[in-house]
Structure P
């Protein structure tokens, strides 16, 4: 029986690259995003041929919609072995423009709904043999000054990272591996941070031996890793 992966936040970049990586590994997939029509187009991607692909509409700015969407995906797939959470917003705003509700909307998409998705998938995983949950994080969680033009993103990625690190020991009690892949650079095709490279790293994290599991994996070029360490040495 094929393993099953649910991907929350599917678009033409990281989301589809992750879908292709898991399809290549033989996983049946559920793709979640707000636009059902776009999802159905993504499901026809040549990189997903040979596996079952379900599409489920979910609005990650609404935690109830996220919960419902993940549970629907589990029902349509017949289970879940891996959940990937990839939804977030990039909103460039000055302090004069950024309001409290603006910030909370970003945090809901990138952190609140991440927790909702993790919980929905975790309940099914805990009833079975466990599973794996991975969220795509960002370097702004460690150094907010790298996105001064988009402060809400830094707050959101920090919140998501802290949620993963705080909850990971609890999930582990139910044999669920919870982790974040913290991307320490700008996602861009043709660079170290190409979505295909990121997806490969996420796939590797999902299949790391149990004795090598860590709650945070830094995805960084040598230069970016050294620059970060030098700033905080």
Structure Q
């Protein structure tokens, strides 16, 4: 069954271009001319991914992502913008977007980025892989994380970040490695999104004396089992 992508952009030409390109790539598409229409669509449809333009009337792309995330909608999202400012990249990713593409963009690159997001957001449900470190346990099949047996609610991005840290527990992972593994960013950037999401994980997982997510100054981050 083809995966469904909702395209949200106030420019009709862009919507049509993206819809045609994604259909040729094997996806099904829905389109919305603004964020308000998109919210209505999301009440009855469950797309696999959102392509969201930032500069829209009524509600911009940042506000839209923030609103749906606050309502518990974790549908993967790729943001589009005519602005190449890295501050915008950081803001979009921190609010919960999975990737960010600046206009003008190549359709082939866009499709590759979309496929990468979908791969990262989908875990093999037949897998029974479990990872643990101290009181933290992650079950890939159920997409569930627990702390001393108590379920901890993580966003998909937080889950992916913890998954990468658990897979390499004891090893120090640089910010560039985490940006590539979790967000698919493999270019030089000053974004602070890694630090932001590390702080989110610490707020949820540093408790009962456990402080296992360590910052190695000037190098990166490390997950270890020892209690502090």
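Taken together, the values in this text are just the output of simple stated rules run on the coordinates, not laboratory data. What you see is a predicted model; the values in this text were computed from it and never measured. Cβ atoms are built from the backbone, for glycine too; each structure is taken alone.
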With relative contact order in percent (Cα under 8 Å, 6 or more apart) derived as 19, matching label from P, Q: P
Supply the structure label, taken from P, Q, corresponding to Kirkwood radius over Cα pairs in Å with the calculated value 18.5. Q
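From which structure (P, Q) was volume of the Cα convex hull per residue in Å³, for residues 15-62 alone calculated, if the value obtained is 78?
It was calculated from structure Q.
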For structures P, Q, calculate mean projected area of the Cα convex hull in nm², for residues 111-158 alone and state which one comes out highest. Q
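Of the structures labelled P, Q, which one yields -11000 when helix-only ellipticity at 222 nm (-39500 (n - 2.57) for each DSSP H run of 4 or more, over all residues; to 500) is computed from its coordinates?
Source structure for this number: Q.
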By the measure distance in nm of label points 7 Å out along Cα→Cβ at positions 47 and 87, tell me the structure among P, Q with the highest figure. Q
Comparing FRET efficiency 1/(1 + (r/R0)^6) of positions 143 and 215 (r between Cβ atoms, R0 = 25 Å, to 0.05) across P, Q, which is largest? P
Determine which structure produced the value 22.1 for mean count of other Cβ atoms within 10 Å over residues 7-14, calculated from the coordinates; the candidates are P, Q. P
